[in-house]
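Presented below are the structures under discussion, each in the form of C-alpha cells.
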Structure I
Amino acid sequence: MSELVAASPLASSALKQEELFPIREVSRLTGVNPVTLRAWERRYGLIQPTRTESGHRLYSQADIEAVRSILAWIERGVAVSKVGKILAKSSATKVASAPVYEEVAAGEWAQWQAQLRGALSAFDEVQLDRLYGQIFSSYPLPVVFQDILMPVWQDLLLRQDDFGQTSEWLMLDTFLRARTLQRLQVLRSQAEARVLLAALPGHCRELELLVTGLLLSTPDISVSVLGVGQPLEELALVCERMQPQALVLFTNLPPSDELPRVLGRLALALDCPLVLAGEGAELAEDCLSGSPIACLGSEGRLMQRRLQQFLAGHLDT
C-alpha cells in the first residue's frame, strides 16, 4: 500500500470534522460565480449549504461535487430547471455504503486527485504514469475510474476557458485513452462471449465510451468498442457481420421524445438484443418500460451485473 493511503487510517480519519468551504472558495474551485450558486440554492434547491450563526454559507465536499455534476449536465445541454430531478434519480440508483467508509474513502480519493492535478500542471507524464499504477494497485477498477480518474478529467473539461486547462485535459485524455485501450485488448483476448458497445451520435466523448467498455468487461464477456461517430443506420450491418451476443448503446444525455421510436426501429433490425447504458439510460427506463430494450444504468458494478443477468435471461426489460 502506498504512503498516501497509509497516512490516512480509518480510525483517525473517521474522527476528523468534515471540512467546509466558504462561497468564495467554492466559486474558485468550480468556476461558478457566487450569484449563480445562490440562485441554484434559492430557486431550484440544487444545493443546500449549511449556515454559520451569522448566516454565511458553508459548503461541504459533497456540495462541491454536486455543483460539478450540475455543470456537467448543463454542458450537455440540459436546462438547469431540470437538473434537480436528474440528480435525484441518479443518486437513487447508487448503492449505499457505510457512512464512515464513504467519508474515509472520499478523503483518500481527493488526495489522489490532488496528486494527479499536480502531475498534470507540471506536464509530468512519468509521475502521471506512476500515480496511475499506484491507484490501480490500491482500488478496484470501478473506483479507479468513476471515483478518482474521471472526476479529474471531467473537471478539467469543464474549466477549459482557464489558461492551461485545455492542455492539461488533453494530456490526461490522451493518457487515459491509451491505457484504457490496452486493458480492453487484454480482456478481449481472454473472454469468449462478445458484446458490441457503441455511442448514440453526439452523446459522449471517446474516453467515456472506452471506460464504459472496460467497466462492462468480465473474464467471460469481451466488449468490442465501436468508434465514436458510428452511424446508427449501419449498426444492423455491423452486428450481422460480427455476431455479438448483444449490442449496448451508450448515452450521457437525457432521452429525447424520439428516442423510444428510434431504438425500437433499430431493435427490429438487429439479430441480437439491444441494451442501453450510461447516465441517460437511467433516465430512459420509464419511457422504455415494456419494450425489449434493457437499461443497465451508469454505475460500474451495477452495469456489469445487469449485463450478465441480461445475457443469462434473468433481467426484466
Structure II
Amino acid sequence: MSVQHMKVTKRIDPKYQNEAVLLVKCPDKPGIVAVLSEFLHTFDANIIESSQYSTNPENGTFFIRLAYYCDQLADKAEQMEKNFAGIARAFDMHYEFHYRAQTKRAAIFVSKEPHCLLELLWEYQNGDLNMDIGVVISNYEDSRDMVEALGIPFYYIPANKDIREQVEAQQIALMEEFEIDVLILARYMQILTPNFVKHFENRIINIHHSFLPAFIGADPYARAFARGVKLIGATSHYVTNDLDEGPIIEQDVERVDHRSDVKELRKIGSKIERRVLAKAVKWHVENRILVEGNKTIVFH
C-alpha cells in the first residue's frame, strides 16, 4: 500500500523553555555530585530535582538524574554542553542533556484490543503525558474513529509474517516522516524484526500481559489459569531481539483466586496493563530512565 506523507514540525513548549534534565552514568568515586553541582552553579542554574543511585560505593557504577532551571537556557545550552564534555572525559561519564521544552513525539502501535491505546489517549488529553502523539499505526481498522476524532493521523497497515519486511519498511518511513522519538506498543500483536528494533534501540516500549518472566509469549492468561496462579500482573519493558525479555521499566500485580476464570483474569489484567504502560511511557518522556545492560534505573 502507498503511504501519503506530510511535513511535521516538532512542538516547542515555551512554558518549559528554561528547564532541562541531565542524566549521568559513570564509575563511582568521591566528588561526582559536587562537580555536577558546581558545573550547574557556574551557569546560574538551580537544581529543582535530584535522584541518584550507586550499585556499590567502593567500585560500582553511579547514576544520577538532575532536573534544573536555568534562566535564558536557550542561549546557554550549547556552551553548557561544550563545557561539560571535559568533565565527562575526566570522570568517564556517559551523559545526556534533555530539554523539557522540546516535546517528544510518540507513535502508538495497536492491534485489535484498544484498552491500552484508550488509556494513553486519555492521559494525553488530560495533560498527564508530556508528549505529542504523532501517529497511530494499526493492523486493524477498529481504532480509526477514536484516533482521528482527536486529530491524530491513523494508518492502517495490514501485517503478517509473510509481508513483514515490506510492512516494517513502511513503518520506519513513517517514523522518520513524523520525527518520532518513542514507539509505544499498546497491545500490538506482531513480532518485530531485528532490523526494525535496531533502528529504535531503547525507544520501543511494550506492554506484556503477564508478570514477566512468567508466561512469555502468547495467551498468558489461559496458561496462568491452568497453572492456578494467585497473582496476575503486567510488565512494561523496552523491546529487544529477545522476545519479552528486554529491560523492565514497570510491573504491577493484583491478587486472584480459584474463583477467577480466564475471562475474569483478562478483565483484571487489562486494568493492570493500562496503568503499567502509562507509567512506563510517562517516565520515559520525562527522561527518568537509564538503561544498564538488561536492567533499568528508574528515578520516579
Structure III
Amino acid sequence: MNILTGILNIKYPIIQGGMGNISNAILTAAVSEAGGLGTIGAGTMPPEEVEKIIEETKSLTDKPFAVNVALSVSPYVKEMLLLVIKHKIPVVSLSAGNPAPFISKLHENGVKVITVAASVRQALKAEAAGADIIAAEGYEAAGINSALETTTLVLIPQITGKVSVPVVAAGGIGDGKGLAAMLALGASGVQMGTRFIATKEAPFHVQYKKKILEASDHETLIVGRSVGRIRRVLSTGYADKLLDYEKQGISLDEFNKLTSEDYHKIGAIKGNGEEGFMNSGQIAGLIADLPSVKELLDNMIEDANLQLHNAKELLN
C-alpha cells in the first residue's frame, strides 16, 4: 500500500487542492468518491458558509475529505479548525502561514495535518512541528504562490531528500505522466487544482473551463510581483489590467482588494474575464478534455503505471 493512501484512508494518492471561496460540495465529494481526497477550501468565507459546504459534502459521500485553511488569508482560522473538530473531518490542510500553533490541538482530536511548503526550510519546520504530510508546491501552481519561484521538478527531490514524512507534489501535475514523474522523484502522491476545474462535475462557468481547455503553453501569467503577492492566473483582460496597475505603482492594499475572492468568483463562477480573474496553473496548456472526475483519476493511475513500467523497460 502507498504510504499516503494508508495515512489518509483513500484509494489513490491524489489530493484536490483547496480552491478558496469557489470551493463546493459537488466537486469535493466527486474527488473523494472517485478514490482521491476531496478538499474544501475555507478561503475567506465565514464559518457558517463553510459549515454548509461541509454538511452538503457529507451528504454526498461517506469517504474522507479535507478542509484547507489558508492561515494568513482566512479571518476565521480558529473557528475553521473548531469546525473541523466538530464535524470530525479526518484531514486538514494548512497553508499560507505558520502551522505550528495548531497541529497539536488537531492531533489531539484525531485530525491528520497536511502543511504546504515551498522550500526545504519550510518543509523541515513543518515536519518539526508535527505535520503528518507535506505538500510541496512549485512555482507552476495556480493562485497564490511562493515568492521563491522554485519549480516542482527541483523542489520535490530536495524536500523528499530532507524529510521523513510523506511528500505530496503540487504544481504542474494533471495527468498520469505527471504522477509517475513525481513518484519517481520521491513523492508519495500529488495534489491538483487546475485539472479538477476541467471536469464534468466541477460547477464552474463554461467560459472558465473553455479557457483552460483552449490554453496554450504560455496562457498563464504572474501578477503581484511588484507588491510581493505572487498569484498565477489565466491571461485575461482583467489580468492585463492588474499588470497595468502594477506598472503604475499599485499598493499592496489596493492589489489585495482587486484580487479578493469577490473578483475570483466573478471570473470563475460568472465566467467574466474582463471584470474578474481566473486562477490557473501552467498545467492548463496540457489539458484538452473534460472527463468525469472518476474517469480522470482512473486514467491517471492506469497511465502512471504504464509510464513507470515503460521507464523500467528502457533501463533494462
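Bear in mind that the values in this text are calculations on the coordinates, not laboratory data. Quick caveat, the model's predicted, so the values are computed rather than measured.
I have -10000 for helix-only ellipticity at 222 nm (-39500 (n - 2.57) for each DSSP H run of 4 or more, over all residues; to 500), calculated from one of the structures I, II, III. Which structure is it? Kindly include the intermediate steps, with their values, before the conclusion.
Working: I: -17000; II: -10000; III: -12500.
Derived from II, not from the others.
Which structure, out of I, II, III, was Rg and Dmax of the Cα atoms in Å calculated from, if the result is 18.3, 58? If you can, show how the numbers build up before the last one.
Numbers: I: 20.5, 68; II: 20.9, 63; III: 18.3, 58.
Answer by label: III.
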